[in-house]
Structure 1
């Protein structure tokens, strides 16, 4: 059940096919310690999940430092992992008392300061991929492109992408860069089909880059939502799982396999505090969905057959 590797674009970077999402590490008592985080880093590496997805704001600006403490305790892990992190959102927080309100900031000064702080908090020498977390309405694409080029030349960041951007927003920034953006990280799951319809997946296929999918299990709704629409989907996922010749499959594995089956080479970002569940996610790559399986799940999600 080892997770394979994939290149986000023709020029890289190489990351794991499933990515460990660090979003809620500081919010869960079972993971809110360096020892617990270190245990999960090692478990993920052991199964081939070598890429970890962060953002400066996660855990009210505490997750990167918590992760860094875990790496400090086991420094040999640093050379075995890839770091993706994000910047551009400014939260109201006691950890950032200078912020007067929630806003977006992709100015060169903010991005540079954020990268330096992320490097320090994580205790690493480079960020494998930096994403602009949300589209900034006041973005100066020339300034941001210059900042990206500077960070790349300095060796602080190896590659760049965006998150939650429209096709036109990604294209605007790309038009100013000398090198390709390597991903657009967006919400997608069998419960959120927007990228199938808003052009994001088509654009990634056109550009030859792999999108990343956050909340690939619907933010836990597949396990906890009792609404009729979600339960309809869950029953479908269970039915598809039962037809597979693989032991131990759950609705989560089929939901991940549904994303993996798309030709855009979607990279799901999974976040779980449960070590047993984490270790099982490699099963998702072993699932073989037929086209009818895939469309059956789409139909269960939308509540109607294709036009």
Structure 2
């Protein structure tokens, strides 16, 4: 049973917004494009496991995608967490092509593709840290003596996995996605006794969902992008031109003549993630390129955003619930 669905990562949404609203010749645009490609690859890799996860008995397996939980003093994040009454399973998904060499002496992953070698952080060490952090978090919340297994799943079945001579223990931690069902059957045989009641499992499910916090990365700061670099205006949903103009209660694209009544909603989503989670009437007019204070007020009120402050100091809290990962 899917307890927490996978959504498009917020960082992907922000990167796509930035690439839409930055000039094509912006100096660091290639860096943003590379980062977007990396996150999209990871997201695609996680999606590719759905075929195997959907085959699990829904009443016995509780599945969470992209959990991010505070375990003082820092957060830890898990790609996929599976809960059963007999054991818990952490899955870290890696979408790599080429040949992967797991160097457990220096704790690094070396990828060779097209004759080029690259070094990455060791995913086995990463999933072990997730194991310890989850174990400690569960202990803090009075859930103890529950076996936890951890697994690095390589989502590309054509990727070759290599390990140093004599280090076959790596295979305890790493597998291809096509072998995931077999690995789960192994855990089922290994853990035959129930360690947690279904009532406590449901209680834990609610606690995990309540404890999840979605990250909002500040990419403007990371890439030293000024808010002045952001192209303002409503983006045409058909051709991507900026800005659309307000005419007779609709937005009109001068480039392709598309009309829209709701195109400003995406622009406000952009503002909430790129600039600020709150907006005033004046800021709304500036970002949407509106002249009418009344029109801006109506557009904001129609979306039923929570507000704070009075009159000209009123702020609208741009609350888009679907942004949660």
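FYI, it's all coordinate maths here, none of it is from the lab. Source: prediction; values computed, not measured. Cβ atoms are built from the backbone, for glycine too; each structure is taken alone.
With distance in nm of label points 7 Å out along Cα→Cβ at positions 105 and 249 computed per structure, which member of 1, 2 shows the largest figure?
Across 1, 2, distance in nm of label points 7 Å out along Cα→Cβ at positions 105 and 249 peaks for 2.
If you work out Rg/Rh (Cα atoms, Kirkwood Rh) for 1, 2, which one comes out largest?
2
Hey, distance in nm of label points 7 Å out along Cα→Cβ at positions 89 and 273 derived from one of 1, 2 reads 2.0; which structure?
Details: 1: 2.0; 2: 3.1.
Label of the originating structure: 1.
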